[in-house]
Structure I
Amino acid sequence: MALLETRNLTRRFGGLLAVNELSFSVEAGAIHGLIGPNGAGKTTTFNVISGFYAPTSGQVFYQGQDISGQKTAAIAARGLVRTFQGTTLVTPFTVFENVLLGCHLQARASLVAGVLGSDRAKRRAATEKTERILEFFHLTDRREETAGNLPHGLQRALGMAVAMAADPKLLLLDEPFTGMNPEETRQMMELVRRLRDDGVTILLVEHDMQAVMGLCERITVMNFGSLLAEGTPEEIRGNPEVVRAYLGAADFGLDALMAEDGHAA
């Protein structure tokens with residue numbers, strides 16, 4: 001069953017056609033990749049799905065309901081949550097405080113009331129939830145460190161932990177592996193798998209082809225705002241149109257791109 005579906009989704013910015021009648025679906029329980037060359041329209045698609053932009057035309061369906069043009073808060077409250085290319089952490093706050101803040105916002109509690117302890121029941125529930133999330137992401141031993149002092153990979157993991165405070169059913173990950181070294185990438189891939197195993201459906205935009213091929217059961221490829229191809233990693237890896245979009249020629253597989261990025265095929 002499709003948890004998310006776009007139907008002829010289109011977004012224009014003046015004369016620029018950023019997303020052009022894009023139709024694809026994400027099955028519940030999947031790790032689904034949305035890939036394409038720079039400028040293909042992937043992040044704009046994320047922004048339309050998550051409510052940051054309204055579609056110019058077309059529709060977005062989530063859990064069978066039309067959510068096209070709804071506000072981001074309303075969409076997030078339904079369980080469709082996204083992360084961003086850059087971390088959106090409160091860097092002077094500790095690891096614990098960042099996740100706790102996410103819990104308070106998700107519960108629509110007053111941050112001031114939470115910090116001052118005037119709403120003790122909500123604060124206790126948020127604290128317990130924060131502890132569970134930190135344990136899930138293996139961040140418990142970093143709970144008192146300020147977010148800005150964490151290594152890059154742990155900052156990205158913390159960003160996902162904050163997103164998990166919103167209790168997502170579908171998590172949109174925008175380039176979660178950007179800037180990571182191979183060990184950080186491996187650890188993040190394992191976290192993404194654990195999230196899916198914990199019941200969260202994943203849709204990710206990513207340029208790290210090794211991570212995409214190693215994680216995703218199905219991949220949607222965009223180019224110039226339009227759907228270029230869909231299929232399993234094996235089908236996409238050998239698709240000459242996809243290779244041409246990335247490399248400008250169809251003489252090499254995507255293994256060449258992965259090697260070019262410094263990853264083993």
Structure II
Amino acid sequence: MRTDIMNIDEALASGALAFFGDKYPESNVRVVTIPDTASSRGFFSKELCGGTHVARTGAIGVFKILREESTAAGVRRIEAISGDRALADYQKSLSTLRAVAGMLNSGEGDVVAALERQFESVRQLEKQLEALKRKAAGSIADELLEDVQLVKEVRFIAAKVDGFGRESLRQLVDSLRQKLGSGVVVLATAEDGKVALITAVTKDLTTRVHAGKVVQELAKFIGGSGGGRPDLAEAGGKDTSGIENALGQVYPLLDRLL
């Protein structure tokens with residue numbers, strides 16, 4: 001590689017390339033040439049450049065590409081590191097790989113296969129857990145049906161259930177609504193410091209009781225908000241201490257609406 005300093009006109013006349021509309025001084029521009037005796041031009045590459053260059057590629061040492069991205073239409077940018085920094089990055093990656101392999105009790109070359117086995121095991125456990133939750137929901141539904149209350153000849157259930165996420169709570173609400181046949185169901189649960197509140201109304205009562213309006217009123221007691229359809233609505237809040245107050249308002253609220 002050869003580096004020459006010349007004025008801009010001489011540089012361009014010699015075949016040097018200028019890129020991307022960069023502005024160069026009239027004199028003392030840097031021209032970097034990679035010779036090629038087999039080429040009719042006498043060089044492989046000849047460019048105007050103010051960046052960093054090395055006399056030979058071996059001086060770069062370890063080279064690692066970090067990312068490749070688009071900077072403009074038809075223009076790509078590659079970001080990379082080299083030398084000691086690249087070596088340190090490779091060593092860090094190797095250390096991480098070894099740590100993961102140790103956790104998985106596998107060889108470094110078997111990490112991907114070991115992770116796939118772990119993921120499949122987790123998926124199977126999640127399926128089993130969901131099945132157990134559905135079974136538990138059926139059992140809890142039967143228990144809750146024993147505590148059905150009555151307001152103006154309309155049956156309703158208002159209860160707090162523990163250990164249920166939103167999806168499980170929806171399934172439980174649907175089960176209770178079907179078993180009630182006609183009535184209103186209000187369920188609440190607390191998970192990770194947050195409250196989930198769901199209200200369901202059977203189709204025959206939606207002209208008298210709107211689930212969305214009910215849940216909006218109750219959400220005030222758990223420091224949240226909500227809404228939904230006439231037959232099903234949800235709310236979320238952050239005040240777990242307000243669950244009992246919210247459930248205690250179901251009877252007077254229904255009494256006023258019916």
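Each reported figure results from applying straightforward, stated rules to the coordinates on display, with no laboratory input. Computed from a predicted model, the values in this text were never measured in an experiment. Cβ atoms are built from the backbone, for glycine too; each structure is taken alone.
Among candidates I, II, the computation of P(r) over Cα pairs in 10 Å bins from 0, in percent that gave 6, 18, 16, 9, 10, 12, 11, 10, 7, 2, 0 used structure II.
Quick check: 0.00 is what I get for FRET efficiency 1/(1 + (r/R0)^6) of positions 31 and 199 (r between Cβ atoms, R0 = 41 Å, to 0.05), calculated from one of I, II. Which structure matches?
Values: I: 1.00; II: 0.00.
Checking each candidate, the match is II.
Give the label, chosen from I, II, of the structure having the highest value of relative contact order in percent (Cα under 8 Å, 6 or more apart). Going through I, II one by one, relative contact order in percent (Cα under 8 Å, 6 or more apart) peaks for structure I.
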